[in-house]
1. Consider the structures P, Q, R: one of them gives 85, 43, 42 for Cα extents along the principal axes in Å as calculated from the coordinates. Say which.
2. In terms of distance in nm of label points 7 Å out along Cα→Cβ at positions 203 and 243, which of structures P, Q, R is highest?
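Readers should treat all values here as calculations from the given coordinates under stated rules, not as data from a laboratory. The structure displayed is predicted, hence computed values, not measured ones. Cβ atoms are built from the backbone, for glycine too; each structure is taken alone.
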Structure P
């Protein structure tokens, strides 16, 4: 135990300190001559070490950065292992998101070497490799950077390293603007689906057009979410690739139902209503089971309808944009539409749908400008 049980042993030209860590006896040599002052310092150091061990905060790097144990601990994990550790911290995310992160980390491990020491991956190396790689799109790169930043941030906290990702920014990319369908196109699509397919698909797409819900929200709706008296429906979950998950904004909302949305729900009663409050409203007409994701509806019903009608192709997600644009053109309050669609505030509405907000004034704002110009011209002429 050392001098008087203090854990300190004076040597000829140095001092050895002793303590127990994780059940193992540890001995560390301090390159200090065993003077009375240095021995008191060593005793104080052992007390601090034991206190940190008791609290579970001890690290070799903090107390003995030059000790072999510190160097061993620092090199304990390779870049690939830090990537795996970071991914393990995200276990509560949806399976689809985890798979996307996992796939991205596979690319990074191949690019930088899974067995590389984390300290060897400097900012210059990372920036040069990322910048010289021909990425498929800026959005793809930005998504891939999320887990890479996470792995280095996690390692930096444990190893007290500067983050080499600092200064490596996201690539700028232009998000595609909304491409809603016209009222005539919407009605033609619904009529085509009613003519060629099971009534359950008509109900699904009518709800999509007249509520503006995201597809993953729509397929997760249950009968217990419907308030028939208030004509609203509670949106509080989503389903992606068959897995139920929280909403994108993590905020449940009540969506007002217009009459056509109410009728779409009523038309689903013969198929799923008797399943009770926990039964999903919409189902696959082929399997008679709840919809797994949006792929079947998009590939087997939506796309063929557009081809038959000769309507320019849009993603089925444009039903959401169609709802927003039509509502704004009808003069609905942007803040109300934001709540209906599940945005945190109206900023998204003003940013993304400004064109349709402007169109809703039926030329009134332009007329105000014309009147102001005419008034100024009349004053000029009178002068």
Structure Q
């Protein structure tokens, strides 16, 4: 059962949301303040946090910053009553995963939660025997953040190496948590644009009525909350790379505007009249089948062909199980180096992890290793895996 922490100062909100989410088969805990939420997250471990924007002791941006300082990367969905662009941008850039408006539409909230949790059907795995503990000193693929030695990963990295130096548009596909953003970063870092900006936009996290301002910017006074001029993501990425994550969740009107920019290589700020030339490499990513989305009228075919000059498929963790021991030890070694407490994984525990479904892919594995490190003794056993991984 997925674990969710709900943080809100209003008793009625906590009670009603807890009931609704528990009905959807989540294990829900509640807290009233940011401080108590921080302590609970650090000690209990959660798959997701749903937090109101302001608490009596701190705002949620401060809570996110505190979590990042202790290397806790739990996704945080922030709720707020009155959406204004500057606040949304501040929180998204500060690490919020989604912004959800109050009163909360439970269907939209569940969609956001399910996107973050990578809700997929587990594929039955072939049993793989682990003969011994693997110690990883350096990533198998040198100078990258993509760690492993499986054939699937090597094939993908060969394609990355070939494509990165070009200016071609790339569409990265694959399940949530598999490392699509890491691939985008590698494409940028290995390109001729590496000394220029790398700007990321999660298309699913920005409300449809704000996406145009986010992408193209706006002039002062162009709408009620536009108190100053804002340079959009295209303009900020000029000369570098713009990464459009979860492009499949972008609205059709926004898709049309993106297509026009790709064709004309110019943008116009909201409320502005003067076209601004841009030189941006666009890399996009999705966990959806865009061809199916096109058939069902939710994605433009002409935009798809513009974005998918090169398509790179990131394999799921189940497709490269031989990398699980390497990744698990890598994450554990990082924790040991930071906290200076030695912990080892027993052979039985490692074998259990290799044969686990990992529907949340590498992100789920990393979170599981963090929980095991916090709650286990000097040796992580198969019983620990049962307790802290098989929730």
Structure R
């Protein structure tokens, strides 16, 4: 049996540290290599990094607020040459920039089925940078981009409803998974805890970019209010971003560690007690599942991964509305609960959400779309060649 050639087109991938890059790497690593052959068209990394044999690198432009990420430039000719030499059976466009648009256009021109993903709420980000007026323009681009593909995959059921309401057609749910062998409570480190806090302090953890759209100030302020009201807590912030210096100045009681990856990141998760997820712009928020797999109960808003996976009062608490006050009330409720028992329940919940399961669902959808394309070609062919 000839392996099905899947071409991934993305503007972010390893070694970049973000939810999209991590999710794509996990998904591809769990595909059946006997059935799928994967090639990748991506922007060139900004750091020294070895180029894999199955990768094609193209040019990109740095994003001002995200200097470690690039927006891919149009690359239609480069994509066309690559696909003429080694035609894919199906294309998966994971990001919606100019590189992705080039790939969609070439796939349609070459009659290759193409699916897309909606990973980042750019239309919501605009409000955090004083550019709410661009929401309409962004959604016009998104509708045109995604409606030219056979399906748009999103990681949460709520996003299916939201994007459908915005006029995007054929939106389908493909959940994210979590690696429960990598993220595990067994990596809890007393050495880390001693570096962060006194032995009797409850450690609250945030993992993610330190940028306006992540709403981190809400979590830090909630922790500060809880501390002043007598809760014996310590806030630990893992990540980097443009707000770091400002937040370190405003919240001197918090510990800022910078970016952590791999086993070091897993130890940071496992060594905390509670995970705070204040963002309201995530399409999913993979860090929520990573924290649950590490045995941490969750405090979050009722959206994205937390809205779908957290069972209030069992493995975390969800804010009653989208206000900072509601977030603090959820944190207070958790601090007054048995966080150890809730962490055990969080781990059990995470164990039911594996990347193996997600990959099998993704594979089935790829086969269906390729089969639909083949059937359509078979129907047209006799009309083109009547004799």
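1. Numbers: P: 96, 78, 43; Q: 64, 55, 41; R: 85, 43, 42.
Source structure for this number: R.
2. Details: P: 2.9; Q: 1.6; R: 2.3.
By distance in nm of label points 7 Å out along Cα→Cβ at positions 203 and 243, the leading structure of P, Q, R is P.
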